[in-house]
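Please find the structures below.
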Structure I
Amino acid sequence: MASACRALVATAFICALSTLCLEAPAAAEEPDNGFISLQVENDLFAKLANTDRHYTNGLQISWLSAPRDDMPDWLKNLSAPPLFGTFTDDANVVKVSRRIGVNLGQEIFTPDDTDATGPIAYDRPYAAWLHTTFTLQSVRENAEGAAWQDQWKLDLGVVGPWALGRQVQNGWHKIIDVEQANGWANQLRNEPTLNVSFERAWRSAPTDTRFLGLDTDTIPYGVVALGNAQTYAGAGAIVRLGPNLPDDFGPSRIYPGIGGSDWFHASPGFDWYVFGGGELRGVVRDIFLDGNTFRDSQSVDKKPFVADIKLGAVALYGDTRLSFTHVFRSKEFYGQPKADQFGSITLSFGL
């Protein structure tokens with residue numbers, strides 16, 4: 001799987017390089033276009049080692065619409081929950097943008113020892129999640145330039161053999177002549193998944209504060225998720241630093257998909273920024289650790305809190321954005337020998 005990711009990363013960077021060779025379009029004053037994003041996450045990107053361990057691979061393709069003015073009233077009302085004004089000074093909002101989106105993703109999890117054929121009681125089980133995510137997004141900006149992004153997400157998917165984790169991992173390993181992961185017979189059982197989440201992110205208003213001659217801003221966010229795949233609540237923030245920060249919410253992620261935005265403003269030329277931050281999640285349920293909901297399956301004793309620290313960089317040119325995020329994740333279950341880390345790469349195009 002790690003070798004597969006090398007090929008995907010190479011393809012992404014080739015696509016980005018070819019795009020950079022084209023004349024950049026004029027800057028857009030409004031985020032009035034849709035976007036396609038291709039994402040891959042893998043532990044190879046962080047450790048530079050050809051291993052499969054814990055959250056070992058994630059793939060996702062996403063479509064986000066241009067702002068929509070034709071939504072029915074019930075969707076418009078849903079995009080702005082009743083307590084919206086309590087946190088955003090609704091009377092001062094001068095611009096509202098609403099979008100819809102859909103993602104198709106797969107995440108793969110394995111124990112550290114992929115040579116063993118039998119169950120490993122002290123390590124997380126084999127598992128894969130194949131799912132479609134439907135997104136309702138709204139962004140509101142006030143007169144000072146501060147903005148709030150609300151996202152409702154509905155995940156419909158499946159865990160178990162139907163999620164095709166064994167076929168994807170070992171099929172690719174066979175093509176590139178890499179050793180198979182031998183324990184997929186012990187993976188979680190088939191189970192449909194239904195998850196709903198709500199996320200709110202704040203972006204600070206532009207200021208004259210500069211660091212090393214560069215612009216800075218802060219983007220805190222909070223999330224609540226409920227479902228048989230994952231139930232948790234969390235909060236986090238990132239701080240960005242760059243010569244001309246775009247007015248989006250930073251790059252998005254696959255697992256768990258908290259923070260960031262798939263949309264961004266087109267840049268009239270090359271632009272970049274770096275960022276760092278973290279988040280803490282209180283986890284009530286995680287099917288990839290707790291095991292199946294209604295059937296016996298392998299499981300481990302999960303920790304109630306999980307923290308992520310992330311560092312990354314973003315490059316923009318015209319309507320193309322390439323981002324890399326390095327994630328350090330705290331131990332997720334009791335008996336886990338050490339914390340995990342992985343990298344996330346996203347390539348987004350304006351439509």
Structure II
Amino acid sequence: MAEPSTPSDFRPSKGFAQEVKDAVSLRATIMILGVLILELAFVVSYIGAFHSPKPSRIALVVVAPAQAQSALVGKLNALPGRPLSVRPAGSVGQARAMVLDRRVEAALVVAPAGGADRLLVASAAGPAGVQSLQLVFQKVEGPGRLVITDLRPPTSADGRGLSSFYLVVGLIIGGYLASAALAMSFGARPANLHRTLIRLAALAVLSVLSGLGGAVIADLVFDALPNHFAPLWWIGVLITFAAAAAGMAFQVLLGPLGIAVSVLIFVVLGNPSAGGVFPASLLPPFWRDIGPALPSGAGVTLVRNYVYFGGHDTFTAWWVLCAWAVGGVLLSCVASLLRQVRFGLPGRRRTA
């Protein structure tokens with residue numbers, strides 16, 4: 001029986017220090033430290049966003065008798081900590097419309113003397129926001145005086161109204177992991193523009209399938225976001241491709257480090273600021289400000305507002321996702337073209 005061959009990387013032991021050096025190279029050490037930094041950033045971001053949700057300038061309109069309306073608006077705007085941003089509305093019908101087209105989060109309808117006031121809300125936009133409003137008005141009016149009227153609750157299969165958030169998180173993860181898989185299989189930086197375009201085309205095909213799968217699961221399988229199959233499909237395509245194209249751009253520009261940047265933007269910063277678990281009005285300023293500009297936040301707005309609010313208040317979200325998708329394509333192509341020019345013909349370099 002033939003003796004087993006010695007592994008090519010085998011080195012006789014030269015002491016503990018040499019064993020450590022052989023087992024964990026300098027590059028591996030740097031990568032491990034990078035993982036540690038990313039891990040701690042994850043902890044800081046999620047705890048920072050969720051540890052103490054407080055209402056801040058929740059958009060509200062007030063319908064009240066003319067002689068009391070101005071004073072009530074001033075009183076609510078002057079509450080300690082500024083939990084509300086209040087303005088008057090001309091009628092109950094106008095206030096309802098403003099809640100349902102997402103110009104405001106809620107509407108307070110003041111009853112004649114002796115009656116119970118009504119708070120018009122749409123809990124499909126986030127039950128946590130409704131609960132925070134209840135707590136604010138309990139302090140203002142006392143318990144028992146306010147009747148909550150939910151104009152647009154989540155569907156029975158949508159539970160806490162989080163299906164939109166989980167759908168978007170899954171699509172985002174699929175997008176940037178697909179770009180990372182291409183990088184790990186064939187190198188982070190394509191050898192030429194043609195290969196970059198081929199990779200982008202492959203990611204586009206994946207995005208179409210990803211959006212289709214997400215729509216089937218959310219609408220047809222679980223009935224969590226029903227009767228919106230086509231919008232969910234094509235919104236899902238855009239969300240997936242925005243994450244995939246941006247992830248590829250990071251890798252073409254930064255090499256393997258681009259994968260870590262994707263995780264930082266889409267997971268560490270994107271998920272807690274997306275308005276899924278808590279609406280933006282309950283998040284601290286940093287997360288509240290960055291959320292709408294990231295694919296996760298824009299995606300949650302698009303899905304939720306198309307399913308529950310007829311597509312109202314989605315203009316900015318469309319533009320944000322398109323900017324990430326188009327920007328990712330342009331950056332990938334320009335960076336690849338510059339590398340191709342710098343290093344000459346593709347055949348002279350052994351890369352993907």
Structure III
Amino acid sequence: MEQRIARFTLSGVTEADVSMHPFATEDGLGLSLTRYKRAECDDVVLLVHGLTTSSDMFIMPEHANLVNHLHDSGFGDVWTVELRMSSRYPYDTETHRYTLDDVALFDHPAALAELRRHVGDRRVHVITHCLGSVSFTMSLFAGLVSDIASLTCSSVSLEVRTPAWSRIKLAYGPALMEYVLGPPFVDPRFGASPVLTRGWMLSRVVSPFHRECRERACHMLSFMWGGGRPIYSHDKMSPVTHGRLPDLFGAVGVHYYRHIHKMAKAGHAVKYAPRDPRHAALPDDYLAAFRSGEFQLDTPILLLTGDENHVFTDSNIEFHRVLETTDPGRHELEILPGYGHQDPFMGKDSVSEVFPQVLDFLKRKAS
């Protein structure tokens with residue numbers, strides 16, 4: 001399909017003052033926040049993307065998007081963050097050894113500090129997706145971020161469950177890419193690589209296993225994240241979105257997969273390298289203090305997941321059960337019929353099928 005939407009465009013947000021707010025992490029990366037302000041509001045909302053995506057997933061111009069919907073619903077001050085995992089930065093096409101511990105320790109606290117510098121002590125609600133959900137919840141349960149009025153986690157959070165085929169790829173894929181196939185990342189744009197390059201060949205190996213569509217970027221995303229199946233329900237996605245997947249999803253540095261694999265084996269979020277002195281401030285097990293009663297969770301959580309989630313399966317359902325054991329009725333679970341992993345925030349009908357549940361939760365926690 002012919003591309004009609006500019007890459008990294010901000011045109012999807014209407015009637016708002018847009019401002020950029022760069023900040024630096026303690027380990028030396030430049031990241032940024034974008035503020036979309038339509039009106040003064042006592043309740044500020046921060047949107048957090050996952051790995052391979054960026055804030056683009058919340059501001060898509062081809063259909064109603066979450067930022068505009070929040071504005072229309074009375075939340076006039078909305079922010080998005082670009083973490084080190086963002087496709088708007090080059091970090092994932094470089095050789096690195098970043099883990100989700102780095103995101104939890106360095107990215108989220110720095111982002112919240114910069115946001116607080118502008119909004120003061122107003123209530124802050126956080127909506128997260130994918131590994132943005134995992135890493136932000138890690139930061140919250142480690143006590144590195146606090147005073148969060150509400151948290152919404154899409155697809156996964158501290159319980160990490162994946163299909164069996166995904167666990168096999170997570171176990172062997174990073175070494176295969178880094179030391180045999182190269183390069184040290186996987187990119188949905190490999191399908192458009194020059195003929196006979198390694199990316200081109202990998203794409204041609206992957207595509208025959210995906211008969212659901214003819215878009216090579218979609219096949220690569222299923223290979224990168226799915227358990228052999230697409231990461232979203234095709235009927236939930238606009239054809240325009242499906243045609244510009246390479247603009248909405250970036251490369252994945254394969255070292256992140258090693259950390260996800262360790263978590264999937266444990267069943268929940270754990271530190272990747274317990275002996276790494278850089279992460280001494282982080283717990284080895286992110287749920288241990290909560291389960292023992294040493295950590296008191298003050299933030300109400302809404303857990304979202306599609307019933308066709310082929311990336312993190314029933315992770316959020318299991319995490320809701322964990323939360324219910326200590327504080328029954330405080331936290332909420334929404335299972336979205338017909339949705340997968342990525343489409344709850346990017347789907348063409350999310351404005352009527354997903355956003356109302358999120359807005360209902362936000363309004364109740366804003367009062």
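Derivation of every value follows stated rules applied to the coordinates shown; laboratory data play no part. All figures in this text were calculated on a predicted structure; none of them were measured in a lab. Cβ atoms are built from the backbone, for glycine too; each structure is taken alone.
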- line: Value 50, 23, 18, calculated as semi-axes √(5λ) of the Cα gyration tensor in Å from one of I, II, III, is from structure II
query: Where does the value 0.9 come from, among I, II, III, when distance in nm of label points 7 Å out along Cα→Cβ at positions 97 and 321 is the thing being computed?
result: I
- prompt: With helix-only ellipticity at 222 nm (-39500 (n - 2.57) for each DSSP H run of 4 or more, over all residues; to 500) derived from the coordinates and found to be -19000, which of I, II, III does the value describe?
  reply: II
